[in-house]
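What follows is calculated from the coordinates using simple rules that are stated; it is not laboratory data. As the structure is a computational prediction, the values presented were derived from the model and not from experiment. Cβ atoms are built from the backbone, for glycine too; each structure is taken alone.
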Structure I
Amino acid sequence: MKRPSVLALAVVVLAAGCSAPGADEKSTGDGTGPIKIALVDAQSGQLSSLGAWELKGARLAVDEWNAAGGINGRQVQLDVFDDQGDPTTGTNLARKIDSEGYLAMIGTAESAVTIAMAPILKQAEIPNITSGQSPGLVAVGSEFLFLNGPTSTTYDETLAEHIVDKQGIKSIAMITNNGSYGKGEHDAFLKALQARSVTPVADQVVTTDQKDFSAVLTGIRQKNPKVIFLGAEEVESGLIVKQARDLGITATFAGAAPQGTPVFLDTAGVANAEGTIVSSPYLGNDVSDASKKFAAAYKTKFNEEAELHGAKAYDGTQIMLTALKTSNVATGKALADAIRATKYQGLLGSFAFDQTGVGIFATSIGTIKGGKLVAAAG
């Protein structure tokens, strides 16, 4: 099977009554036919786990709505496009979904790709709800861009409060990457430390495709920090932790969303990740009746355990579909306004969007124990 080109159509279509992407180019704002929504994410490459989780969460929400009759009697058509984790591919796909009559977009889970797509989607007046968390998303200043979770500022302020204020730890090293996610994490966590008059004992920046961290970690080992902050995606963070333990580093690791995922655990190794501190708006599948219901439906449909990214996408898709319902399937700015007006009690908390497109402003602290993310004591 050939790999999709940068102008590839959907890699798979996953909703009741779906056709292949582009097969029906008729506008869905005219009150007839399926309501076309694009999901754009990495379905291949190192970040494909993010795309897979987001697809499952969005698919579950769409299928639930379609099983209940859709929106105003119309089925929702969810077409999936592979951005390969590449901003250039993402911009090409943004033009494609504009030309093929999609009302809205779910994704991406990669901040850099979403930032690259945002100007095109803004010009086309296509609202999208992203799972990215970089403050750079807010800096874009698009009234059509919404976040289905907090920004790095919230994640890392909560983390610094726990580590510095509550635990009294000030010996902290930082490892972040130079991608949009890593830069956002670096700046947000460093700002939170500086507000507490804490200077990291080491502040190392690596590349997004780096695999060998021995030199960086050897330097950090000499500083003997009590905590090492990770500002990198799942696989890279896991490699850093594994290599750190191989070098005899015993510091506790801390981070945000990536460190609470199965991919991070599998890459780092359960024993190596033990005790990792995680800031997250979704600490597990049994924290509420809603999360238990979601996790059970997710398990039934996909035969795997739900986690944060799937929950974020489920919330974001529910908000999008609710806005389509309440607006009588509006398009463009009217749909964006309907999303902003939607108040939604989700798996991650109570959503209420401000003018920046952020709708949720709180996370909780968990720790990894025995391969599970659990709420931290106290």
Structure II
Amino acid sequence: MNANQLLITDATLVDTATGAQTAGDILIVDGLIAEAGAGLRLQAPEARRHAAGGCLVSPGFIDMHVHLREPGQEAKETIATGCAAAVAGGFTTICCMPNTSPALDSDSQIEFVYKQAASAGRCAVLPFGAITKGRQGLELAEMALMREAGAIGFSDDGVGVGSAAVMLKAFQYAKMLNALISQHCEEPTLSGGAMHAGPTAARLGIAGLPAAAEELMIARDLILNRGVNARYHVQHISTAGAVELVRHAKATGQAVTAEVSPHHLLLSDEACGQYDANCKMNPPLRTRHDVAACVAGVLDGTIDCVATDHAPHTQEEKELEFDKAPFGIVGLETALGLYARALLAPGKLTWPALLNKMSTREFP
């Protein structure tokens, strides 16, 4: 008899594929689900039992967009602490971005992430490699070597790839490697602001980031990728125009997917009205119209999944003046509640539909 067992009883089992919710039990042996159904019993008397009290039990969550900060920025986060936060929020797999110091732009850096994640032993960590060397946007990184080392895709997240020529080559290599390109969509000549360019920014005297910066890069990338048809993913979509660009591209058969973060489903740029740096994001919080468009994009399938963009910083950094503070906030431990507030509480999605977008949703 194997004593390493856990029996979860009186649970509501959520099938995220069919939408069914059924009462039942789950038997876990050596960390794997051995059986699910009604009236299950432990096979070893010393094994553990947990009564779920009717609570929902779903597949573990997957986050496609997490910043773990290691190597080089361990004061903000480490792979181990990031994994602990993920598990606390219900995530069993997280995908980390390459904007570390140094960037994850080589096979040895990808191997480092896997080694650190194995030591943490909390959840699966799947790294993205950088598209360009040092994330400088000038020369492609060694994509093939990183792919062999286990990179699940490529991104220069934190900045967009400004050169159309470099981006076209990236699409071509990604197609050859059957890898995902996950783009931070921000046209670099329109960057440099600290919040959405609009009336609130004008009132506060803060330089703005226009919606056009996001939409121009998405439009360019979709045009570049037409003849290549690599797998292209739009990160943290935030504008109504961007949602419409992705919707149209999907309708014409392009291999494009998109994600949205909880803050872009709940908050507008008006939240920045008191110079609260906790509301400073990139892409920035947009207008109420943009928020509504993002919610609509989730509901009609234009936006394929939800992703936290978990971006930890030190307390000292976030307490700086608004224009000097870094972009981003943590999100792994609060994600489920925020998605439920944005999409479930108003009756827009059911629990199975929401949990599908957080776990088992398959990309085309």
* To do: Could you tell me which structure in I, II was used to calculate helix-only ellipticity at 222 nm (-39500 (n - 2.57) for each DSSP H run of 4 or more, over all residues; to 500) as -8500?
  => II
* If distance in nm of label points 7 Å out along Cα→Cβ at positions 208 and 288 comes out at 1.7 when worked out from the coordinates, which of I, II was used? -> II
* Asked: Here distance in nm of label points 7 Å out along Cα→Cβ at positions 312 and 352 was calculated and came to 3.6; which of the structures I, II was it taken from?
  -> II
* Asked: A value of 18 was derived for relative contact order in percent (Cα under 8 Å, 6 or more apart); which structure in I, II was it taken from?
  -> I
